[in-house]
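Just so you know, all these numbers are worked out from the coordinates, no wet-lab data involved. Keep in mind that what you see is a predicted model, and the values were worked out from it rather than measured. Cβ atoms are built from the backbone, for glycine too; each structure is taken alone.
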Structure P
Amino acid sequence: MANEFWKYGLAVGVGVVVGAVGAALISRGGIDLKKAAADIMSHGMDLKDKAATVMDTAKENMEDIAAEARHEQARRKAEAR
């Protein structure tokens, strides 16, 4: 129980420090917020595109497997007659 307290406490502490540093940089003009946000969004869009490609490939593979299974089932039924 105490171990979890320290783990979560450390996570909250790190979050506060990172937030404070980020707020200080933004308020002093050290970070161009619009450019940083656009950069982060562009990387997010790249990840979305890659995930969509992987999901499309997986869907096609599953459709192929299902078609082969239907064909095998039909072949077995024809042999059984």
Structure Q
Amino acid sequence: MPAKPDPKKILDEAMQLEPTARAFVAETLLESLDLDQDFAVSQEWLEEIRRRCADIDSGKVQLLDNAVVLNELRGKYTR
């Protein structure tokens, strides 16, 4: 019987991907979960979520690494 994939190794490898690729992996994994209960989301939020996902998928917006954003904010507000 083949060995099961190591989640830690998979995660370590996924973290090496570009932000847009990581977002795609995260989105795909979340969508694959078969949750017992749906979470109530307003129609407005559903539309916003779809719009944001489409913007990411099309390349219209660029995702930034959180470390870069936090460093920029620290530089801006710690003067």
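Quick look at the values:
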| read-out | value |
| --- | --- |
| Origin of the value 0.30, where FRET efficiency 1/(1 + (r/R0)^6) of positions 19 and 59 (r between Cβ atoms, R0 = 35 Å, to 0.05) was derived from one of P, Q | P |
| Entry that produces 10.9 once mean projected area of the Cα convex hull in nm² is calculated, selected from P, Q | P |
| Distance in nm of label points 7 Å out along Cα→Cβ at positions 27 and 51 - structure with the largest value, from P, Q | P |
| Structure (P, Q) behind the derived value -20000 of helix-only ellipticity at 222 nm (-39500 (n - 2.57) for each DSSP H run of 4 or more, over all residues; to 500) | Q |
